[in-house]
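**Q** What follows is a set of structures to go through.
Where a number appears in this text, it was derived from the coordinates with a stated rule and is not lab data. The structure presented is a predicted model; accordingly, all values stated were derived computationally and were not measured. Cβ atoms are built from the backbone, for glycine too; each structure is taken alone.
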Structure I
Amino acid sequence: MSYGVNSNKMRITIMKAYARDEKVANDDVLLLSEVWKASGWDNKKSLLQNLKNMPSPETVTRTRRKLVEEGLICPSMSATERRYNSWKKTRKDLGYELY
């Protein structure tokens, strides 16, 4: 199955995964496993063969972020706080002032 960036198929796949398990909004690894399973991951094929036919992690997480921005899926408060704290640490590590 082939996906374009922010394609309707990807959005639907993520929304279905979220409907089954809201934790996918908090955990990118869980989200990737659900999306790749829905995209036809085949344990009988090699890792390389599977990855060549899967949507990229960047596409999946970018689409998830877009759905969060649109209010269609909601990460937990603790996941939001972890992401925010990670962002603050990165800014500090890069020498940016925090106000």
Structure II
Amino acid sequence: MKITPLENIVLNYLLSCEHASDGHGICGWLYLKQWDMKVYRGVISSLYQKGIVTKPYSETQDIEDGPVMWLAVTTNFQICDPDDKWSGYRLTNVELVK
């Protein structure tokens, strides 16, 4: 599946999340105050429409750092990689287009 540079930023962020290192696959919380959601809401929607991420889950109540959104990469786009010392997973079936 072809992905844009902005989609790649989101996916690489998820790869770096602490939840990805917990053995649950490539997933994590996006802290919405840290992202330009006027741009990234569309990027996330595109990833969802392509089937690369599951349906985003938003949480807004009583989060210390403001509203967050949970994202997880679907199984068709990640594989276990024992050589990856951080998360144990890597992206697959995606191609970055410039």
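**Q** When helix-only ellipticity at 222 nm (-39500 (n - 2.57) for each DSSP H run of 4 or more, over all residues; to 500) is calculated, the result is -8000; to which of the structures I, II does this value belong?
**A** Matching structure: II.
**Q** Here is a follow-up. The value 19.0 for mean count of other Cβ atoms within 10 Å over residues 67-74 was derived from one model only; which of I, II is it?
**A** II
**Q** Now for a different question. If you work out mean projected area of the Cα convex hull in nm² for I, II, which one comes out largest?
**A** The maximum falls on structure I.
**Q** Could you figure out which one of I, II the value 31 for relative contact order in percent (Cα under 8 Å, 6 or more apart) was computed from?
**A** Values: I: 31; II: 36.
Only one of I, II returns 31 for relative contact order in percent (Cα under 8 Å, 6 or more apart), namely I.
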